Structure I
Amino acid sequence: MDKIVVKKNSQKRLKKGSLWIYSNELTAVTQLPAGTTVEVISEDGNNYGVGFYNPNSLITVRLLLSEKEPDLHFFKTRIEKAKDFRKRIYQNSLSYRLVFGESDLLPGLIIDKYDNYFALQFFSAGMELRKELIIESLLSLFPHTKGIIEKNSFRARKNEGLTQYEKIVFGEIPDEITIEENSIKYSFSLLDSQKTGFFLDQKDNRLIVRRISKDLKVLDCYCNLGGFALNAAFGGAKSVVGIDSSEKIIEFAQKNAVLNKIYNVNFIKSDVEKFLNNQLNSENYWDMIILDPPSFAHSKKDVAVAKRGYSKINNLALRLLKSGSWLVTSSCTQYIYEDIFYEIIRNEAAKLKKQLRLVFRGMQAPDHPILESIPETKYLKFLVFQVL
């Protein structure tokens, strides 16, 4: 096995448990094939085990915390541990994030479970090269699997020199599948959907909206399949409107309302900013506004643009909320840290001379655990404020 040498003075993160080694931390970047397993040692004799090597990536080595080439036993054991963890935190759930990359010590791998269907994403060349072992492990651990799809159309794969594609790799994937989360059913398409199909990371946060929405007039912006909107209606909201710019998404959201026999919710295809401005012009105020936009930044260079985006939509929402109303606001932008996001909201409230009190601070659901040695695994910010 080839050896890769880490500079003596570049080991601070590794000694704290990080699984990532960057190209500038190596004594040399050897032109081995992307995805090669290498042994990692340091100039002063520390051994960090093996990892997946990719000379084309800024993250040149992803450590596996193992001493040998990963085989079927390795993947089956790691995935089984991930399964046992999810069953402990969500005992009766059939749908959850089964593997969250580095947080499950499987760097570069995402697996979402939707009942008997699975969606896979490979963020590293090392994982992609070993996809057959991963699929075999899944089928062994979940013998009732009906279908597995690779959802590899996301742009981050370019950073690893990987192509973008989607394909079914086992069984069949129907045009629609239906799952249940917190007593609400959701129908959606795994074949034609964003990311891995459904945003499982907001699972617990949707329950907060359900808890406080009774008798409120609720607006759910960027509503996607209706997760927050349907929970608000389920919680006894007086009326609910969901807004999304995708016609297909709106059709599914409407279908999900009927599926759950929820009739006090209306879904509208519209650009969110345009809709909020129209509401201002009509002086149509709300009791609760939910903001759960897609990521506004895909790299650090986009942070300034993202800040402006969050400032704009939260300002518009606050202008539509009177005393006693609720702002539920979220950010999944990895590069907007919680303190920055909080400051954005506070600044916009100050501009409008509105006093806010923070009622709830949430994050991604526990099936998306955070590996403390890799801050990048903490990405979702979720804040609930009341306007005083």
Structure II
Amino acid sequence: MARAFLVVMDSVGIGGAPDADQFFNGTLPDTGANTLGHIAQACAQGQCDTGRRGPLHLPQLEALGLGAALKLASGLEVAGLDAGSAVSSTASFGAACETSRGKDTPSGHWELAGLPVPWEWHYFPDARPAFPPELSKFVADAAGTPGILGDCHASGTAILAELGARHMQTGWPICYTSADSVFQIAAHEQSFGLERLLALCEAVAPRLHEMKVGRVIARPFVGDATSGFTRTAHRRDFAIMPPAPVLTNWVQDAGQRVYAVGKIGDIFSMQGIDELRKGDDATLMRHLGELVAEAEEGALVFANFVEFDSLYGHRRDVAGYARALEWFDRAIGPIIAALRPGDMMVLTADHGNDPTWRGTDHTREQVPVLVAGRRTGPMGQIGFTDVAALVARHLGVSRG
């Protein structure tokens, strides 16, 4: 029986989606955004020589058709990503567009798993205060504090610098949002308590989900006013549950095992997931390699590598993003080589996050679909839901 590995390179977009003009970073529409293309151009122009040098070098992904997928989506050809290079005889490529009305993590992942989001997400206004007074009071009451700090749109690192010391003095949770449909709560792991923060997020999540806010995110941090504040790896997302079965459910309902690697468990509220493995991206790559060696026949391994997005895209760090791509390419090569006969690995993304773009938000883009291990024939332009159908067909399972 076949195995499937669905690997999301979080935010690695390959050019503006057809409706990119309807999505914005501030007042700038996402038309023309191209995460991979603009990084490759910056590398070719010698603008990303911090910790690396020269044109973007992704031989493993290029052999799967990444350069050809970039050209298919955007018409762009860049040094380091040769659209005409030979694609492996056991590989196929395409470019996928999303239909859900969002450029966020849940929208992209749900649709890759076969379920376009059936509603409009709720977003908070970019104003102070950002939250309705009754919501702020509800969160404060749940925290056992007289009030909350923040109540605004903010960068996670910036708001810690602004309010971290005051949070430690008052004990009030720091609550903030972004252009995504999220409600984020930051608190100090020692002075507030990690378990208390997670319990708070779990307690308020149902209220936010009723409003169609996609995620409540726990953002624990450590440090002090003198040495500065740093977010830890204990982040946890409390996501709204998919309203219908998705790929993970289809596979599990067929009696086959499902492994989640990274934030997949949070995104799908553990629906249809048998085992979860977490960590930073280096640890997740090790988990993926172990599962290629160990996962039983018929299994689905669904992985997300988030640091492209969280560490480099949102922070508009072009050189850092390029380094992360080249690290991923080096690390994924031996894992692809270790696939068993009959296995299939699909590498894709959930949205864009062009680090050359204005603002700090995701960008509405097409994404690559690269298939290793089993040639499926030309894919061309497809939809996100076609990725779920491809994996389901390979595993011999049907939509529930």
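Nothing in this text is a laboratory measurement; each read-out follows from the coordinates by a stated rule. All figures in this text were calculated on a predicted structure; none of them were measured in a lab. Cβ atoms are built from the backbone, for glycine too; each structure is taken alone.
A value of 22.8 was computed for mean count of other Cβ atoms within 10 Å over residues 170-177; which of I, II is the source structure?
Working: I: 14.8; II: 22.8.
Working through the options, I get structure II.
Among the shown structures I, II, from which was the value 31 of relative contact order in percent (Cα under 8 Å, 6 or more apart) calculated?
Working: I: 11; II: 31.
The read-out comes from structure II.
One of I, II was used to compute distance in nm of label points 7 Å out along Cα→Cβ at positions 18 and 354, and the result was 1.9. Which label is that?
Working: I: 3.9; II: 1.9.
Attributed to the structure labelled II.
State the single structure among I, II that was used to calculate distance in nm of label points 7 Å out along Cα→Cβ at positions 10 and 378, giving 3.5.
On the way: I: 2.6; II: 3.5.
Clearly, the read-out refers to II.
Among the shown structures I, II, from which was the value 5.5 of distance in nm of label points 7 Å out along Cα→Cβ at positions 130 and 282 calculated?
Numbers: I: 5.5; II: 3.1.
This figure was derived from I.
So mean count of other Cβ atoms within 10 Å over residues 250-257, computed for just one structure, reads 20.4; which one of I, II is that?
Numbers: I: 20.4; II: 17.9.
Structure of origin is I.
Output the label of whichever structure in I, II has the greatest value of Cα Rg over 2.2 N^0.38 Å.
Top value of Cα Rg over 2.2 N^0.38 Å, among I, II, belongs to structure I.
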